[in-house]
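Have a look at these structures, which come just after this line.
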Structure I
Amino acid sequence: MLARYGGPLVPRRTARVLYVVGAIVFLAVLVFVGLRFADQPASAKTVGYDHVDDNTISLTFQLTRQPDEAVTCTVQALNKGRAQVGFREVDVPAGSQRQVVRTVDIDTQGEAVSAEVVGCDAA
């Protein structure tokens, strides 16, 4: 077989070293990504929204964060074509609860059909 197909392209010792280096790099990337996402100050999800009038929509969202951290969330109102017709930043002060529910009114420049939380960051 050796005469027909030739020997391995990379010696066994080199292949093992490459496997070990690859595994170390993979684990380093995995740890980096895990730490990066574990350090996020807050997350929010939309609970619901209600049309107040043609130029206002009310958004209710649930915020999960460290209780001792103040957080600023950006929320937006969208029209039928999913274009932004209004946005607002909502400051949530530090408190004693990990999860809080907030309801905010978003003024719009046209009729909104939905509203959502864009994201939250430490204040």
Structure II
Amino acid sequence: MWINTVSTGKTISDAIDALESSLQQGKFGVLWKFDIKDKLAEKGFQLDEEFVVLEVCNPKEAERVLKENKLVGYFLPYKIVVYKDAEQTKIGLPKPTALISMLDEPALQEIAVDIERRLLSCIDKSV
């Protein structure tokens, strides 16, 4: 599977707060929080459930992978989604290893394994 998703009993807001704290401890910063439901409402469209995308980056790792291959920029920043699905809050991300595998570069794959492990740990700690 190219994604990893976990469930939590927390509200969207509490899950995002816990995730941001965990990411900060893991040396990842949240560059942007995109509330899709609110943005669609601004444009006159309605989404019934909350759906928030966090764009996440670790500058040191971004520099490292971009020096290896600039095409990695297509995958940056990392996206972590937090949304409601049938009364449960879900937190998930596309796996960095799945994205990097498209480039077929073993050195990058090793880096992606480490980054993925760290991001999943941050998610697990926030649940």
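No value in this document is a laboratory result; all are computed from the given coordinates. Given the structure is predicted, the values throughout are model-derived calculations rather than measurements. Cβ atoms are built from the backbone, for glycine too; each structure is taken alone.
Relative contact order in percent (Cα under 8 Å, 6 or more apart) was computed and gave 35; which structure, I, II, did it come from? Kindly include the intermediate steps, with their values, before the conclusion.
Working: I: 28; II: 35.
This figure was derived from II.
Which structure, out of I, II, was helix-only ellipticity at 222 nm (-39500 (n - 2.57) for each DSSP H run of 4 or more, over all residues; to 500) derived from, given a value of -8500? Traced to structure I. Comparison across structures I, II (criterion: mean count of other Cβ atoms within 10 Å over residues 58-65) gives the highest value for I. Across the set I, II, Cα Rg over 2.2 N^0.38 Å reaches its highest value in structure I. Taking FRET efficiency 1/(1 + (r/R0)^6) of positions 26 and 106 (r between Cβ atoms, R0 = 25 Å, to 0.05) as the measure, the highest value among I, II is held by II.
Set I, II, criterion distance in nm of label points 7 Å out along Cα→Cβ at positions 18 and 98: the highest-scoring structure is I.
Here distance in nm of label points 7 Å out along Cα→Cβ at positions 42 and 90 was calculated and came to 0.9; which of the structures I, II was it taken from? Derived from I, not from the others. Of structures I, II, the largest value of mean count of other Cβ atoms within 10 Å over residues 10-17 belongs to II.
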